[in-house]
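Laboratory data are not the source of any read-out in this text; all were calculated from the coordinates shown. These numbers were taken from a predicted model, which means no experiment stands behind them. Cβ atoms are built from the backbone, for glycine too; each structure is taken alone.
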Structure P
Amino acid sequence: MHLPTEHPTSIHTSERPAAPSDQFNHLQGLFEKSFKAARVGVWECSLPDETLTWTDTVFEFFDLPPQTPLARADIVALYTPESREKLTVARNAAIEEGNGFTLDAEIITAKGNSRWIRITAIVERSEGRSVRIFGMKQDITAEKAMVDNIRRLAEIDALTGLASRTKFESIFNEICTSPTHMQYGLLLLDLDGFKAINDTLGHQSGDECLREAGNRLTKALPDAVLISRIGGDEFAVIHSCESAKHLQDLGNRIVQSLEWFWAPSSLTRLKISASVGGAVIKKGAVSNDVFALADRALYAAKAGGKNRFEIVKRDNFSMSAA
């Protein structure tokens, strides 16, 4: 099987037609232009001697001059450690089993540029042995940046700049299922008096108040694992937590920091405070159960007069006021 070429000098093949037709030249030219436009290059590696052959575009990906002598060990060293490990696992499995693979990998080029490439690999076998591995490499740096940006936007609450509910749920579930022995606490809170701000001063003032609440939370708990706005005037905090007493201290700190007068003008001054509920996240906890406990504590804080912290103990669901 002969590899497609991007340029007559890009790759050496054993034979070429002596006098290719005009139609063949036309199709080959279209093929080359399409590959270049798509930022796709072709590669192969013979086995077991590990001899590499690249088309010119692949050299461009790695910021190497075309026809630079290639040593596979030197090229593999240009992959980031995480991508290098994934490539090694996928490649070894493909060679052993005769299957192909697709992998997105990050490289640091010969000029120090970070770039993402999508590797597509096919294994050719003869008499039960893998004799070469070949395929395509495509520059997906721009695609990766766009996807990462979309993901970041999905993980950030646009109004406050805090983590979004989506991000909160991801981290919360991860912590609940983590095998680590480190213990965490979950704190849920609502702003007391927030509805009056929206009703009296309008939603723009309400938005400014929510941003201020987010700033106060961030300053009060600088070591929090995550501070998130999970909806409306509802916030969630995940924090390392050594004990119920530690969680209570964290809850009290939130209550104190979120008690203030919202005064957008000299004529208006409305009291803001927070009701906070907490639960300890123990190892192996079920996320829904922990959230329900913290939510129950939050309800107790509101029922107990607001502007306070409550914690619900898992063992007997008893409530203790801060």
Structure Q
Amino acid sequence: MARAPGFWFRQPGPWSAALAPLGAIYAAGTARRLSRGGRARVGVPVICVGNLNAGGTGKTPTVIALVQRLSDRGIRAHVVSRGHGGTEKGPLRVDPLRHAAARVGDEPRLMAAFGPVWVADDRVTGARAASDTGAQAVILDDGFQDPALAHDLSIVVVDAAKGWGNGRCLPAGPLREPVATGLARADMVLSIGGGHAQRQFAARWPALPVPHLTARLQPLKTGMDWTGLRALAFAGIGHPEKFFATLAREGVEIVRAEALADHQPFSPRLLTRLEGEARMLGAQLVTTEKDAARLPDDFRGKVLTLPARLRFDDPAELDRRLDALFD
């Protein structure tokens, strides 16, 4: 996915006003698709981790956190993903040792380290495959705007710093559907970011109609001391600047930061350039876990990754909702 236009995340101006009629058409198309009835059930609870924005908001770390939270309860959850960036239509259970990111997508390959993951272009078929092979719960990675499958718990994830941007739908803004329309179907909102970003988000959207959880991504303590490391950092995620800021907080000296498009393929030419520039700068290549999942096996050993996990500020409401699903 290409980088989002800057005007999406500013107060509405001339560009968003000019594109507003197209945004209204997009919103109407989403509403029409969602109005189709007959949502399927697959015999186990389905938890949807979705968003209102196009692009990255933190769904992948949220899915991983839910898999681990359910595992702590003795519940075996399978993840179902469309496998964005991959060619596989599925349903296929992801084996990270056999399936390259080019086939199944980088996010499924990363999530498969934490539990069973299915790639399926048809989410109902993927959820049934998961249920038929022993899943006690299905976690949908995205799918909030897909009317085919019934959701027992819907969590809308939003980046606290970016919020819902200018509040307009594509291409006038970042939204797949209007905020009020989407939240009318949601069970809770999860905003991800640090304290300042969370305060900004709460000030901009102070009266949400559903419970509001907050969380932040925290680097894992792996025993490595990042202080003073000279790095050429690169990231092809929704908001690469957040990864670069995290590295800086860990004490990394970023001599060059390369922001790539979300899910951008690593061509041999790109990797050769990055490796050459790092050598000239005397810097270590560093990237995200998601990006590392797309690297060729023979290149991955040249790159360090900074793993991070989602930490909830107060998970009580989430735990209550999860427990209610399995009473």
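Matching task: 6, 25, 34, 26, 9, 1 is the computed value of P(r) over Cα pairs in 10 Å bins from 0, in percent. Pick the structure from P, Q. For P(r) over Cα pairs in 10 Å bins from 0, in percent, the value 6, 25, 34, 26, 9, 1 is produced by structure Q.
Given a computed value of 21 for relative contact order in percent (Cα under 8 Å, 6 or more apart), which structure among P, Q does it belong to? Traced to structure Q.
Matching task: 5.7 is the computed value of distance in nm of label points 7 Å out along Cα→Cβ at positions 68 and 212. Pick the structure from P, Q. Mind showing how you got there, number by number?
Details: P: 5.7; Q: 2.6.
Comparing all candidates, it corresponds to P.
Figure out for me which of the structures P, Q the number 14, 22, 22, 24, 13, 4, 0 belongs to, where P(r) over Cα pairs in 10 Å bins from 0, in percent, for residues 108-187 alone was derived from the coordinates. Computing P(r) over Cα pairs in 10 Å bins from 0, in percent, for residues 108-187 alone on every structure in P, Q gives 14, 22, 22, 24, 13, 4, 0 only for P. Suppose you compute helix-only ellipticity at 222 nm (-39500 (n - 2.57) for each DSSP H run of 4 or more, over all residues; to 500) for every structure in P, Q: which one lands on -10000? For helix-only ellipticity at 222 nm (-39500 (n - 2.57) for each DSSP H run of 4 or more, over all residues; to 500), the value -10000 is produced by structure Q.
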